[in-house]
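The next part holds the structures, each set out as structure tokens.
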Structure I
Amino acid sequence: MSGHGRPDTTTLPQLPHARVAIVAASWHQQVMDGLIDGALRACREAGVEHPRLVRVPGSFELPVVADRLARDHDAVIALGVVVRGGTPHFEYVCQAATDGLSRVALDHGVPLGFGLLTCDDDQQALDRAGLPGSVEDKGHEAAAAALATAEVLAGLGRPQASPGPRD
């Protein structure tokens, strides 16, 4: 857990009209409560008054719900926790969730805050959850990244249609 080179997220863009959704897994409730609180705090700091919060069973389910939310939101924040166990299940879930969330962002052109903790043990998850005594606040960081990217995309305007083939 380095944190070296982390961008400053103390000043968030003001996006009072942004439609923001948070999709959060349900496993590891204490960690998830911290991640959700951090994401909601970042939304408030950016002037987003009513982000939509949707809960899913686990991290594997994050991409399909994020995909639906990306259709009518300006930013989606995905939060989850996967803790390594003694089977390859960890790698499968982490890879599937990561690939799925990346695809959602690219398919919809909507910023997706990546708040999926992939940890070797419970303590690593607690250290990143933004709880009292935590070293990092990955929920806030994921939301801040999505909101900052939404501001960048808004500044770029709508994509232009590609010109047709030349004769």
Structure II
Amino acid sequence: MTDRREVAIVRRPGQAPSVRDGLAGLLAAYHLRTQAEKGEAVAGVDGLPDRYREEIADPQAVFVDAVVLLALSGDTAVGCLVVSAPVDGRCEIKRLWTDPAHRGRGIASSLVGAALVHAAESGVRGVRLSVWKWRTGAIALYEGLGFTVTESWDEREQLVCMERAV
């Protein structure tokens, strides 16, 4: 069993994420789970919408302007989070995912905390994110970290938009 102290959060500034660092597998799990939760389960990555398959196949190209944070247990990626490049004084958190076998150890909180540090270092005034309304655990995590629900900037139904100052 991996203990919380053995998990490190690494930021890859100037280093593009790659398939070999474990990010692709985490993104695949995230997108497959999300599709299933939306009632649109697919058998595998090939059944995902194009934009999600592109993230999995070539995260280096898709996240070229973003900062990718990985939670590592030894050499194994067990969590990820993407921080978009700043736009209008804000950046956005996307793709927060912790491998289910490693949940309950504070990895998601550590990833969000590292994202907030990165945002502060980038000089932005705020961080925003969107989360599906049925992900009540994630919403509670974000609220506990100071995020509040705000007016939606996304037209998809069942998304909760949240924001916090840095």
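None of the figures in this text is laboratory data; all of them are computed from the coordinates on show. Everything quoted here is computed from the prediction, not taken from an experiment. Cβ atoms are built from the backbone, for glycine too; each structure is taken alone.
Who wins on distance in nm of label points 7 Å out along Cα→Cβ at positions 52 and 68 among I, II, i.e. which is largest?
With respect to distance in nm of label points 7 Å out along Cα→Cβ at positions 52 and 68, the highest-scoring structure among I, II is II.
Who wins on volume of the Cα convex hull per residue in Å³, for residues 84-131 alone among I, II, i.e. which is largest?
Between I, II, the highest calculated value is found for II.
As an exercise: helix-only ellipticity at 222 nm (-39500 (n - 2.57) for each DSSP H run of 4 or more, over all residues; to 500), calculated from one structure in I, II, equals -9500. Which structure is it?
Of the options listed, only II reproduces it.
Identify which of structures I, II gives the largest calculated value of relative contact order in percent (Cα under 8 Å, 6 or more apart).
Greatest value across I, II: structure I.
Rank structures I, II by volume of the Cα convex hull per residue in Å³ and report only the one at the top, that is, the highest.
I
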